[in-house]
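Next up: some structures, all given as structure tokens.
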Structure 1
Amino acid sequence: MKAENAGQAQAMALVDEFVRCGMSHACLSPGSRSTPLALALADRPEIDLHVSIDERSMSFLALGIAKASRRPVAMLTTSGSAAAHLHPAVIEAHHSQVPLLVLTADRPPELRDTGAGQTIDQIKLYPGSVRWFCEVGVAEARAESVPYWRSVACRAHHTSMWPVAGPVHLNLAFRNPLVPVPDAAGFPFDLDGRPAGKPWTEATGSPLQAGEDDLARLQTELEATERGLIVAGTSDLDPAPIVELARVLGWPLLAEATSNARRGPNAISTYDALLRVKGFWETHRPELVLRFGHIGTSNQLAAALDPSLRQIAVNPAAWLDPTRAVSWMIRADPDQVCRGLCSRIEPRPGSAWLDEWLEAESKARRAIDSFLDNHQQLSEPGIARDMASALPPGSNLVVASSMPVRDLDWFMRSSPGVTVRANRGANGIDGFVSSCLGIALSQTRRPTVGLSGDLSFLHDQNGFLLASGSTPDVVFVVVNNNGGGIFSFLPQAAEPEFERLFGTPPNHDFALLAKSYGCTYRSIHRSSALAPAVSQAVSIGGAHILEARTDRVENVKIHNLIWSKVSDAVGSADRKKS
């Protein structure tokens with residue numbers, strides 16, 4: 001490897017090390033100062049390079065790719081405010097533990113704080129949200145520069161994955177020339193890395209393991225408890241060991257949709273509805289709760305898990321306890337803990353405790369399904385339920401924040417056979433379209449369908465501004481209630497300025513939007529038409545927007561009717577028992 005100048009040499013060495021470490025995707029937005037890195041990335045056939053003109057959308061595209069692949073993805077911008085547009089995606093990656101390499105090109109030190117164009121303070125631009133920051137420094141034509149650059153690249157790549165996955169920020173100042181032409185110094189040194197394509201610094205690490213003493217103590221406590229619950233929140237974990245542990249213990253499994261653990265014989269898909277039934281929690285309160293992942297989609301569940309209840313949380317990294325209710329925090333790999341416990345604990349043959357929960361689940365599920373099956377008009381609960389059931393096994397269902405993720409959690413059946421993905425680190429609506437496209441680009445052999453509200457979709461419509469021909473096969477189902485539907489469930493709905501301040505109806509024409517971005521458009525008018533339309537769009541390929549119009553006020557009424565039906569079904573059964 002040879003370079004014409006130090007800037008080109010630095011860019012080539014960094015990118016070569018990223019490839020040696022296993023990187024296969026990178027995203028960038030066009031700019032001048034980032035030219036050396038852009039050219040170096042484009043020169044490597046091992047890297048799928050995705051170009052978008054909007055930096056914020058580009059960064060969420062990278063986030064989606066990294067979320068689905070579980071491998072570091074580079075995202076590159078030029079200097080100035082362009083780098084600031086990455087901040088929301090960096091925050092989301094930090095909180096949801098997604099590996100990203102944030103590469104911000106910068107002006108050299110002599111131009112900073114002088115009024116030079118496109119120059120801001122980029123030193124530690126994302127405080128508190130990156131695993132490591134490195135001001136790489138202006139490239140110099142020195143023999144020792146090559147080991148330095150290669151070592152930095154290896155450290156950045158590894159640190160984005162271990163011990164806690166997340167974003168790493170490299171700030172890279174480039175002097176002219178920015179293109180591969182000789183300058184006064186040139187770069188006379190060899191750029192080659194280690195032989196046989198090995199990384200300059202091979203880094204390894206294992207997940208945090210629970211010790212034998214902890215496993216033995218936990219085993220004793222679990223075996224002594226019959227009235228226990230396993231609660232699985234949003235996570236990027238393998239759900240199979242959690243599902244198996246619930247079976248072995250004979251405990252109900254309350255799994256959020258985004259945990260992907262809502263499967264198996266012990267899964268309680270209607271737990272949010274059950275917790276709304278007066279008196280249900282008082283008669284089904286557990287002695288112990290074993291928690292995995294981030295719990296927070298259901299306010300009913302969060303309120304039920306109060307500090308007076310014995311709770312044990314297993315999380316390898318983040319301190320996930322917003323209500324200060326956890327009694328014992330086990331900082332270890334959940335997979336190792338679950339498998340270790342399953343090998344130690346003799347499976348329970350069954351229990352009245354589990355039977356009571358499963359009976360309530362059956363009654364609540366029948367009440368929900370009966371109502372939705374007989375409600376032929378489009379409804380947001382019905383759309384969420386039917387979307388999860390209609391997709392072929394192995395599909396990606398990407399769900400936006402606000403009402404869609406809640407409706408999916410409240411109404412999705414058990415064992416849908418799909419992988420649910422969402423940006424639930426910071427719970428924002430930003431970047432939904434781009435994240436969905438990133439997931440589709442990363443997993444081209446698996447159908448990817450996005451479920452969002454109109455505001456989430458419009459907020460990131462620039463996600464479609466990928467370079468020509470780059471848009472993957474993807475289907476978007478947009479629930480258009482003409483505004484912020486989630487606020488209709490909150491006390492703000494009674495305020496006289498509600499529509500202007502919270503409802504914010506955009507009155508947007510989605511058929512026109514679809515046409516402007518080259519997407520196929522279809523309007524869905526009846527609940528029975530949704531599943532066939534999604535299946536047809538998936539089979540055709542390309543980018544599709546399916547619009548399902550609903551009414552915000554009517555939506556609140558439908559939710560309340562469903563809760564009432566569940567309460568009647570479960571509550572009347574409990575009264576007969578008493």
Structure 2
Amino acid sequence: MRKIFQIFLSLCVLYIAACNSPRQNKDDHRTVFRYNESAGITSLDPTFAKDQANIWACNQIYNGLVQLNEKLEVEPCIASHWAISDSGLTYTFYLRKDVYFHDHTLFPNGKGRRVVAKDFVYSLNRLLDEKVASPGAWVLSNVSKKESNFDLEAPDDSTFIIRLERVFPPFLGLLSMQYCSVVPHEIVEHYGKDFRRNPVGTGPFKFKLWKEGVKLVLTKNTNYFEFDGKQRLPYLDAVAVTFIVDKQSVFLEFVKGNLDFMSGIDASYKDELLTRSGQLNPKYKGKFKMASQPYLNTEYLAFLVDEESPVFKNSPLKLKAVRQAINHGFDRVKMMKYLRNNIGTPATSGFVPKGLPSFDDKLVKGYEYNPELSRKLLSDAGFPNGLGLPDITLSTTASYLDLCKYIQQQLNDIGFNIKIDVNPPATLREMIAKSKVSFFRGSWIADYPDAENYLSLFYSKNFCPKGPNYTHYKSKAYDDLFEKAQKEINDSLRYVYYHQMDQMIMDEAVVVPLYYDQVLRFYQNNITGLGSNPMNLLVLKRVKK
């Protein structure tokens with residue numbers, strides 16, 4: 001009897017063990033890609049995809065007419081092909097007929113509805129809706145308007161037409177932005193403002209759950225329209241996003257293997273992870289992988305050069321020679337080596353960053369470290385050895401204090417007396433927008449892959465606060481070139497104008513380019529297909545784990 005009981009007990013133990021065994025858990029064979037978003041996500045509505053955190057999430061859930069490949073070339077997406085009129089003003093898109101919104105109970109039979117041209121009319125007009133208050137309305141500023149809407153037309157379910165007010169060659173690249181994603185009107189209207197946390201798109205992953213500040217889960221869209229050969233995408237079963245704020249903790253979670261991917265580098269673990277030359281620390285080789293490439297982001301210092309501003313009139317920075325002396329007065333190469341572990345490229349060319357097709361450091365010359373020339377320029381400006389030169393205040397945020405202190409020390413050795421004013425990011429942005437600071441740190445990440453996006457910062461009609469011209473630089477010659485470039489469809493000719501404008505900005509020393517940034521990605525050894533691109537867009541549809 002005891003023997004029978006022992007056999008029975010053993011069978012129970014085996015049964016319980018089998019029930020609790022990871023191998024028996026149906027979810028264990030599912031491939032879940034895990035990453036952290038320290039900045040948090042504020043909305044899953046693509047009309048609010050204004051920062052990297054929101055953009056990355058929306059890129060998994062939605063699609064637009066077109067998309068960018070890793071070389072930043074425009075490729076078909078929901079639009080299988082398109083035609084541009086000879087005038088360059090009319091774009092006609094021909095839509096695929098196999099694209100469906102994610103399944104939802106509000107659709108007939110709970111199945112996803114097919115995307116038609118009228119969905120794009122609705123989705124793009126949402127950007128103009130004052131009730132929506134999207135920060136992305138500017139994306140379609142070149143599109144002509146009919147009363148309160150854009151001039152958009154859907155002559156049939158598969159044809160969508162956009163008409164522009166003026167020729168704008170980078171327009172297709174703009175349409176690749178997440179702001180221009182297609183959304184279903186019936187779902188948006190049902191949820192209203194709460195669509196931000198109840199998203200329905202056409203993307204490779206569909207919404208599962210979002211506990212704000214804790215976790216976001218997206219699951220595989222089994223009806224996704226894109227294929228890799230004969231294999232329907234995506235390969236992953238799910239994407240899980242956590243929101244750990246402390247970046248040191250994020251790094252430790254990645255090292256332990258609890259995260260599959262980590263982007264960028266933080267000062268808290270920079271020297272632990274990288275060598276001085278920017279290579280992966282030998283102790284981590286073989287444990288995970290690192291990939292890097294140019295990032296369309298220029299980090300810089302800028303001057304307010306508005307002749308009507310009292311801040312400018314009373315500042316020594318109104319003298320071009322002083323601005324040029326600052327540009328020549330510090331060593332960008334050393335700065336990158338010791339403060340950035342060589343992550344990025346010293347900005348010794350123009351304002352337009354490395355990574356854009358038009359970038360050419362042989363045709364656009366910026367500033368290199370030359371302390372003797374810097375001293376001569378100061379003397380030419382009437383301040384030999386800095387005598388009589390008033391204090392100059394550089395406004396920044398705490399995140400860039402180390403860079404600013406480095407520049408301060410080197411400039412002060414030449415004869416400057418640089419003071420640093422540290423402000424909260426929101427405060428500094430407001431001060432810059434209201435032209436209350438004469439010398440400030442800034443950065444510009446490309447909204448779309450064309451140098452026009454960078455050069456628009458110096459077009460006189462873009463004066464802040466209505467536009468991104470924070471320096472209030474104004475030049476008729478520059479404006480004429482800018483307008484000529486906007487009308488030029490031929491890339492080679494347009495790039496000539498871009499180089500001329502970039503050189504003008506350098507010659508006038510309107511800004512102090514610091515470095516062109518670099519995409520830095522770390523991922524576990526079992527991750528393939530992640531790829532990288534100069535926009536640092538997270539594309540997960542081809543990832544395998």
Structure 3
Amino acid sequence: MKKYFILFALIIAANSFSQFTGLPNYMTEEEKLIGNNYVSLPQVNFNPPSGPVRTMAEWEEFDGIILTWTSYLPLLRQIVDAAQEEGIVWIICNDSNAVRTYLQNGNVPLVNIQCFVNSFNSVWSRDYGPWCVYTVTGDTLGFVDFKYNRPRPLDDVIPQMLATRWSLPIYQTVSGQDSLAHTGGNFMVDGFGTSFRSRLTEIENSWHTTAHIDSILLRYCGIQTGRSVSMTVLPYDGIHHIDMHMKLLDEETLLVGQYPTGVADGPQIETNLQYVQANYLNCYGRPYRIVRIPMPPNASGQYPPISSYFTYTNSLIVNKTVLVPINNFAATDTTALRIYRDNMPGYTVIGYDCNAIIPAGGAIHCITKEIGTRNPVLIYHARLLDINTPVANYPVLANIKNRYGIDSAFVYWTIDTALGFNKLLMTNQGGQNWSANIPAQPIGSKVYYYINARTSNGKYFSKPMPAPRGWWRFNVNVSPIGITHTGNEVPKKFALMQNYPNPFNPTTIINYELPITNYVSLRVYDVLGKEVVTLVNEKQNAGRYEVDWDATNYPSGVYFYKIAAGDFVETKKMILIK
């Protein structure tokens with residue numbers, strides 16, 4: 001044992017990623033400990049984190065994924081090929097040379113791969129792998145390790161091994177009053193304190209009440225009281241893991257498998273969904289957006305319990321890429337991939353044949369596990385919904401967090417992605433809250449937008465992550481304030497004149513021209529983008545207008561005045577000197 005401690009100390013000393021790159025302190029394959037039967041040095045912690053944490057969602061930024069190299073090697077090789085484009089792939093294996101050879105024989109480049117030689121039993125790393133949690137204060141990464149629900153001790157040590165290698169804190173529910181068996185395929189989180197599971201967790205922990213299970217999830221994972229959703233198990237899904245028929249695409253969207261009416265698990269899935277919709281709102285206090293995806297039959301058109309449990313929801317989001325299980329059923333595969341692409345714009349969506357693994361009760365999601373970045377940027381933003389009430393602009397509000405602080409944030413928006421995006425500087429409203437206003441657009445417009453933040457240590461991050469290829473979109477279904485068309489042609493064009501005098505003290509005059517009758521807004525903003533006064537907000541006939549602004553009660557400084565009339569929007573600067 002002594003030689004292992006010495007060797008481990010040497011490994012830690014040798015492991016020196018640059019502080020300037022921001023890369024995580026991960027060991028390379030060559031720094032593995034000796035022997036194929038290595039079990040990690042003890043790093044046992046049967047207590048919850050000392051302060052509040054949150055569990056990372058699957059669509060957040062990863063440094064990479066882990067998988068265990070054992071069975072279903074053709075599928076594992078395809079996953080490695082795609083996932084290493086988005087981050088590191090850590091492969092737990094018995095023989096790293098054999099792994100490399102197999103990958104290279106399949107024309108997979110060894111670009112972003114590290115092998116850990118360690119004992120293991122099964123391929124199902126989703127179920128026994130670590131859960132990434134961040135402290136609410138400081139965004140420090142740590143692991144939560146639930147008890148594995150199968151008697152496979154070599155799998156159960158892998159979270160400890162990884163935590164030891166990467167010098168991460170680990171919090172375990174493997175013994176004592178907080179002992180909890182909770183498999184990864186039956187635990188989905190939104191990153192903001194909400195989780196979904198089936199009642200398999202209650203079944204496998206029958207000595208616990210649901211209230212105590214929820215208490216464990218609160219203390220170890222930050223799942224908030226009243227936000228731990230537990231649903232009835234399905235009749236024909238033998239493993240009772242919700243990832244076989246449901247997936248969170250983001251914190252607002254549930255992808256739900258759909259069977260023909262009355263077939264297989266369809267009735268119970270619908271009952272569970274109705275339960276969720278009747279009792280839970282998303283983290284922004286709105287109903288979940290539900291996306292249906294067909295559950296495919298087998299090649300003979302049969303569904304469970306006669307056929308295996310074919311699924312399209314058992315997919316993996318790896319940063320900007322989505323790996324989807326398909327079955328070589330042309331029609332349903334094509335539909336499933338289209339549904340992903342329609343609902344995850346900008347992501348690279350790839351389908352992989354999972355016929356070999358499906359009879360074992362799992363697919364891509366079940367054999368992979370995400371490892372979060374050590375410098376996350378968290379953007380809490382309720383996407384804008386369709387505009388059905390006349391408004392002067394479309395406020396974009398976001399809470400943006402990073403351990404180093406946020407230096408600046410922007411909203412990028414357009415009504416035609418082919419023409420590129422307009423850039424709006426977001427204003428810090430105090431603390432981590434930022435805002436900007438997308439200007440009103442004509443009725444019938446589709447507005448596309450995304451948020452980009454820059455941390456104080458120079459990291460840029462967008463939400464949605466694939467931006468500008470990916471974005472949120474909303475429709476303008478009513479005429480915004482300032483848009484009507486009457487055909488009046490005098491004056492000939494819209495115009496906003498420079499105020500005069502400029503600089504001024506304390507009054508100035510602003511002139512503008514309208515070629516047609518319009519709703520007009522004329523507002524004044526300070527240098528931080530905060531509105532200080534509305535001078536005009538009404539319907540006006542075509543003509544020339546003059547507006548006085550008395551700034552007696554305002555401090556000296558630079559101000560901006562902005563007109564919005566129809567699709568005419570213009571801003572000019574003026575200076576108040578006292």
**Message:** Starting from the value -5000: which structure in 1, 2, 3 was helix-only ellipticity at 222 nm (-39500 (n - 2.57) for each DSSP H run of 4 or more, over all residues; to 500) calculated from?
**Reply:** 3
**Message:** If distance in nm of label points 7 Å out along Cα→Cβ at positions 152 and 312 is calculated from each of 1, 2, 3, which structure is the one that comes out at 4.6?
**Reply:** 1
**Asked** When distance in nm of label points 7 Å out along Cα→Cβ at positions 96 and 392 is calculated for each of the structures 1, 2, 3, which structure yields the highest value?
**Response** 3
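If Rg and Dmax of the Cα atoms in Å is computed to be 25.7, 91, which of 1, 2, 3 is the source?
On the way: 1: 25.7, 91; 2: 26.6, 108; 3: 27.8, 92.
The read-out comes from structure 1.
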**Request:** Could you tell me which structure in 1, 2, 3 was used to calculate relative contact order in percent (Cα under 8 Å, 6 or more apart) as 10?
**Result:** 3
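Read-outs throughout are calculated quantities, based only on the coordinates presented, and are distinct from any laboratory measurement. Please read these numbers as outputs of a predicted model, since none were measured by experiment. Cβ atoms are built from the backbone, for glycine too; each structure is taken alone.
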